[in-house]
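Right after this note come the structures.
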Structure P
Amino acid sequence: MAGFSARLGAALAQRERDDLYRQRLTLQSAQGPLVRLDGKQYLNFCSNDYLGLAAHPKVIEAFCAGAQRYGVGSGASHLVCGHSAPHQELEEALAQLTGRPRALLFSSGYAANTGTLTTLLQAGDQVFQDRLNHASLLDGGLHSGARFRRFAHNDLADLERKLEGGKGPRLVVVDGVFSMDGDSAPLAELAALCTREDAWLMVDDAHGIGVMGERGAGSVQAANLCPGQVPVLMATLGKALGTAGAFVAGDELLIEGLIQGARNYIYTTATPPALAAAGLAAVRLLGEEAWRRDHLHALVARFRKGAQQLELPVMESASAIQPLLVGDAARAMAISGRLRQRGLLIGAIRPPTVPRGTSRLRITLSAAHSEEQVDQLLEQLGECWRN
């Protein structure tokens, strides 16, 4: 027993010395551009609530109505008696949104990714992943038993070299929008390469769904790809759609295969029906309030123009994720702390989430922000960066 305590204590102490110790924030308000923390109000630029739907009245109303009708718990897994009408309706709406025959709900993006990869892949297969893929994709590939290979970030030539001459089932896996850099995968080129090499393409569109594409259908729609070019599409409900959970969309064969074989789906309690009802309301809002996407894109352009004028080292990104590259973990923490003293909440992202030497402030914009709030962000960033 003492060995475990000593090991944990040493690891935590090392994290503190390396300025990598993480602490939770306990909010005292709903998600939004303004949040309350420790009795104080902060301008929030670190939430993934990209469209400002997490506290939308229609989403809240749908959640409450769902809880009133179906209760607050699902009671069982989907395959026992936990699959309710709101789950089914949400799956059908997500399939329609993404232009695919079917969609399947999972309790989280991590569960969806690891469950899908470990179901699809087996020993003798090959899986190729972008070096900057989300941890859930990497873990799913590593645990699948397939030969796991990583290619340089968004480097088609490197991927092509690794794919050449390969035999047997091969799966290429990428994020649609990369969560820490905010840049997008070259999906059209990746799809063409996979077609030539007879490989399947899987896209994790957690940060693209709702935001990218004409209808908010995500990165695949924005790249003008048909469903057959991306056989496996995963996306989450807890970011732009403002609720929680995730889904995989694909053809009949894929979804039935996951229902029958994905341990992360079979052996876990279904999410509450009320949550599915809220998710369905959020999906409908993508069409009813398309102005949210337009406003968000305008705010991104405004922020990037202002950052360029201030000579801030913002990384190349057209998404709602606008990382400010700092480099040193201690300095990233110091700038984040100064901003918090001035009433702005911005997270400092450090290793192991990002490679050593690339610590950053991960600034995220939302359709709920105003132009004035973005201008305030720029003003405070400029002052804290110079000082």
Structure Q
Amino acid sequence: MTDVKKWNAFVPGEKFLMEGQANGPLSGLTMTVKDLFDVAGHPTGAGNPDWLSSHGVPTQHAVLVQTLLDAGAHLVGKTITEELAYSLVGENIHYGTPVNPHNPDCIPGGSSSGAAVSAAAGLCDFSVGTDTAGSVRLPASFCGLWGFRPSHGVLSSEGVVPLAPSFDTPGWMSKNADHLLQVGSVVLPPDRKVATPDQLKLALPEDLWLRVHADFHSALKPLIDLIEPSFKGVSRTSLSQGRLLEWQDAFRFVQGHEAWASHGQWIRSHKPCLGPGIKERFEWASTIQDEDANRARASMLKNAETVHAFLEDAVICMPTVSYLAPQKRHVSSDEDRTNALSLLCISSMAGLPQVTMPLAVIEGKALGLSLLGSRHSDRQLLAVAHRMRGLMT
């Protein structure tokens, strides 16, 4: 039996068994859900004891939780999240930091930290988290998991604590590529746009690859060489025309403005104890003026249009994150964090599906390789990633 306690993945007191329907397409699989999702009869804590004490216990499941239970998956507990999902680190001053099974001395990444750890430690077959600015993709990369952020809006967020609704989406992670695909076959609607790899270019935009550590190129090149023949050639054309930092800055302002709109009133009235980093982030978000946010949103929407046009005949391939998981209590550099958000914000701002694949290890640390597809090509993107897994074996 796996020692559950040593991983610190679950919210205290929230390890339980809730059986799904018999004979469903996910029967026999176990899942965990991030502590932003309502589960009837269990409190939703959002990573903060003050939130927990100021909100009632849900009487019904979040829509996605109900869908998965109806499909036969068994829910085995609720997992730790960073407070109100407003961080990518994975630490929680109230409940502790879940232990990264791939590199126990390193952070797991967040905000879906407990979800990633529960899947990576084998405590469940798949875990459900949320992704606003990379909160599924980054911890999946750090913990050596398959992870998926779907097109924005294709899955219901009803019964899920929001952060920035224009970007929030449920997502899921697994050690097993088959399970990642299996969950998608249940919860995702039919694709609106379907193109096979041989109809699409494999795009390796030079401006994105300039944002990652130099040794990533040599580590990932053999994988890309295996993938390349499945596509209609390779392109290295710049995506942002040198404006990637401007893109992430506009995204960050819109995200912050929405985060304060979601939680500012509660923060002012309840004065919760918020951990370092998250406290300052909300304080900064409170200063964003409506007119500044509106300008940033207008700019962001133009940038998103650029991405949509780029993906008309291509799939983007890039490292999921620009750096490897840092050691606990070692703060990432400002440059690393900026570069990471520059990559992660692309699918967030454009509402795109992105799959991260645990195909590389550098210096003993996991590194995810991502594919980004056009909006509403979710099932096809998962199928392509699944085929890529086959090429690697």
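Each reported figure results from applying straightforward, stated rules to the coordinates on display, with no laboratory input. Owing to the predicted nature of the structure, the values given are computational and were not obtained by experimental measurement. Cβ atoms are built from the backbone, for glycine too; each structure is taken alone.
From P, Q, which structure was mean count of other Cβ atoms within 10 Å over residues 232-239 = 26.0 calculated on?
Details: P: 26.0; Q: 15.0.
Traced to structure P.
Here helix-only ellipticity at 222 nm (-39500 (n - 2.57) for each DSSP H run of 4 or more, over all residues; to 500) was calculated and came to -13500; which of the structures P, Q was it taken from? Don't skip to the end; give the middle numbers.
On the way: P: -13500; Q: -11500.
This value belongs to structure P.
A value of 18 was derived for relative contact order in percent (Cα under 8 Å, 6 or more apart); which structure in P, Q was it taken from? Write out the running numbers ahead of the final one.
Working: P: 23; Q: 18.
Traced to structure Q.
Compare FRET efficiency 1/(1 + (r/R0)^6) of positions 48 and 176 (r between Cβ atoms, R0 = 35 Å, to 0.05) across structures P, Q and report the one with the greatest value.
Numbers: P: 1.00; Q: 0.65.
Greatest value across P, Q: structure P.
Figure out for me which of the structures P, Q the number 20.6 belongs to, where mean projected area of the Cα convex hull in nm² was derived from the coordinates. Don't skip to the answer; put the middle values down first.
Numbers: P: 20.6; Q: 17.6.
It was calculated from structure P.
From P, Q, which structure was mean count of other Cβ atoms within 10 Å over residues 24-31 = 18.2 calculated on? Mind showing how you got there, number by number?
Values: P: 11.6; Q: 18.2.
Only one of P, Q returns 18.2 for mean count of other Cβ atoms within 10 Å over residues 24-31, namely Q.
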